[in-house]
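Chemist: There are structures below to look over.
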Structure P
Amino acid sequence: MTEPTEHELDVALAAARRLREQGRDEHYLAKVLLAFDHRQPYLLDVLRKASRYLHSGEGAREHAELVRAIEHAEAALAAPASTWDVQPW
């Protein structure tokens, strides 16, 4: 399966928000998509910083940046849905 294009992702996220706003997300697909979209940037940042850390010879500054990125990702994963989810009316 190929990655969705930027346009496809925008269309899917807009549809997911509409489903949540209208209270029509019976199978929670829209909620899951919105949750993944919220978390993805944090996890990609961890991946980039882990790669940089490993390629830097495990430098102290890169280690600190990686630790901060992991902490931010953990906070995003633990955040209640009310901080990112569109609540149905």
Structure Q
Amino acid sequence: MQALREQLKELIVKELNLEGKSPGDIDDDAPLFGAGLGLDSLDALQLAMAVEERFGVPIPEGEAARAVFASVNALAAHVAAARAAAPGG
């Protein structure tokens, strides 16, 4: 799961062009939106598309997406669960 968290952090920094940030700067439990990393709704859409493309895992919309994007840990748990539930996962 640690490797997955690192991959997600790299994806966040790369896809969202977070200047001055490195994957190591992102705390696994810190909020991705608001006071945490400071992402906004456009970032959420871009990140959702990047996660779906990279990991082949659907990201829910609306309120369900808020829980998935709560933190790197929450996002990693969603990706891991979706992969495990997928045929051949």
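All of the numbers you see were taken from the coordinates with simple rules; none came from a lab. Note that this is a predicted model, so its numbers are computed, not measured. Cβ atoms are built from the backbone, for glycine too; each structure is taken alone.
Chemist: Of the structures labelled P, Q, one was used to calculate relative contact order in percent (Cα under 8 Å, 6 or more apart), giving 36. Name it.
Modeler: Among P, Q, the structure yielding 36 for relative contact order in percent (Cα under 8 Å, 6 or more apart) is P.
Chemist: Which structure, out of P, Q, was mean count of other Cβ atoms within 10 Å over residues 8-15 calculated from, if the result is 18.5?
Modeler: This value belongs to structure Q.
Chemist: Taking Cα Rg over 2.2 N^0.38 Å from the coordinates of each of P, Q, which one would give 1.00?
Modeler: Q
Chemist: Quick check on the output: -17000 is helix-only ellipticity at 222 nm (-39500 (n - 2.57) for each DSSP H run of 4 or more, over all residues; to 500), derived from one of P, Q. Which one produced it?
Modeler: Label of the source structure: Q.
Chemist: With FRET efficiency 1/(1 + (r/R0)^6) of positions 32 and 48 (r between Cβ atoms, R0 = 25 Å, to 0.05) derived from the coordinates and found to be 0.55, which of P, Q does the value describe?
Modeler: The read-out was computed on structure P.
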